[in-house]
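Structures given as structure tokens follow.
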Structure P
Amino acid sequence: MIQQLCFEREADDAALSRMQPLRVALLTGGNPDLGQDPGQPLLGIANRLVPVVSLHEARWCARAFIEKHGLGAGNWAGGQVLDGCDQQVAYVSYNGRVWLPRVARHPA
């Protein structure tokens with residue numbers, strides 16, 4: 001069974017600045033509010049994974065990609081941050097906030 005992570009904890013300054021090998025997904029998708037197919041990337045914009053060394057750099061790359069291509073929130077399909085084992089460890093939302101998974105609580 002695949003466990004779906006819930007990214008609901010905003011990254012603090014220590015998490016943002018921690019140096020680690022990561023990749024951030026820079027992806028677009030059609031906006032259904034504009035009659036576009038959300039399953040298809042926007043024409044002329046290459047989707048890609050970009051290597052970064054921190055969550056701070058991942059946030060900067062995501063916001064630069066969004067601004068460069070004039071994306072609206074409905075066209076932003078990226079933001080997934082992957083570690084060296086291709087596990088998602090964070091998410092960069094359209095507004096540049098970085099989210100970490102909920103901390104698991106074990107029963108006492």
Structure Q
Amino acid sequence: MFLAALAWAFIRPPARAAFELLSLCAALTLAIPLAQWGASGVHPLLSLWRGEWVVVGVNAVALVAGCAFWTMGRAALRRGRHGDPHSVWSLRAADAAVAADPAQRRAA
């Protein structure tokens with residue numbers, strides 16, 4: 001799995017790959033409570049009621065981490081779309097920015 005993610009990061013633009021891989025991490029991490037529910041047959045909130053603190057702790061950390069992965073993915077995509085066009089993270093072509101601004105064309 002690691003080598004597949006590494007290959008994906010080399011194939012795609014950095015910001016796009018970061019968003020896609022972090023979204024995958026978010027989905028898989030958020031699936032942990034559902035997997036626990038499916039494997040044990042015990043609803044995650046029922047685990048809280050029963051005092052199964054280890055299960056509740058794992059599910060809570062999975063929910064927080066999944067939300068963190070999603071937020072980081074959105075931030076990477078936003079940086080690619082709206083950040084410095086000359087950055088390696090940019091999804092915009094630097095030449096397109098220069099061609100759109102006549103003042104920069106005269107200076108170049």
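Read-outs: derived from the displayed coordinates by stated rules, not from any lab. Worth saying up front: this structure is predicted, and the values here are computed from it rather than measured. Cβ atoms are built from the backbone, for glycine too; each structure is taken alone.
If distance in nm of label points 7 Å out along Cα→Cβ at positions 65 and 81 comes out at 2.8 when worked out from the coordinates, which of P, Q was used?
Q
Out of P, Q, which one gives -26000 for helix-only ellipticity at 222 nm (-39500 (n - 2.57) for each DSSP H run of 4 or more, over all residues; to 500) as computed from the coordinates? The partial results should precede the final answer.
Values: P: -5000; Q: -26000.
Source structure for this number: Q.
Here FRET efficiency 1/(1 + (r/R0)^6) of positions 17 and 73 (r between Cβ atoms, R0 = 25 Å, to 0.05) has been calculated and equals 0.40, so which of P, Q was it run on?
Comparing all candidates, it corresponds to P.
If FRET efficiency 1/(1 + (r/R0)^6) of positions 41 and 89 (r between Cβ atoms, R0 = 35 Å, to 0.05) is computed to be 0.20, which of P, Q is the source?
Working: P: 0.90; Q: 0.20.
Comparing all candidates, it corresponds to Q.
Once FRET efficiency 1/(1 + (r/R0)^6) of positions 25 and 49 (r between Cβ atoms, R0 = 30 Å, to 0.05) is calculated for all of P, Q, which comes out largest?
Going through P, Q one by one, FRET efficiency 1/(1 + (r/R0)^6) of positions 25 and 49 (r between Cβ atoms, R0 = 30 Å, to 0.05) peaks for structure P.
Out of P, Q, choose the structure whose coordinates give Cα extents along the principal axes in Å equal to 72, 27, 15 when calculated. Mind showing how you got there, number by number?
On the way: P: 50, 30, 24; Q: 72, 27, 15.
Going through each structure in turn, the value belongs to Q.
If you rank structures P, Q by relative contact order in percent (Cα under 8 Å, 6 or more apart), which sits at the top with the largest value? Could you put the intermediate results ahead of the total?
On the way: P: 34; Q: 31.
Evaluating relative contact order in percent (Cα under 8 Å, 6 or more apart) on every structure, the highest lands on P.
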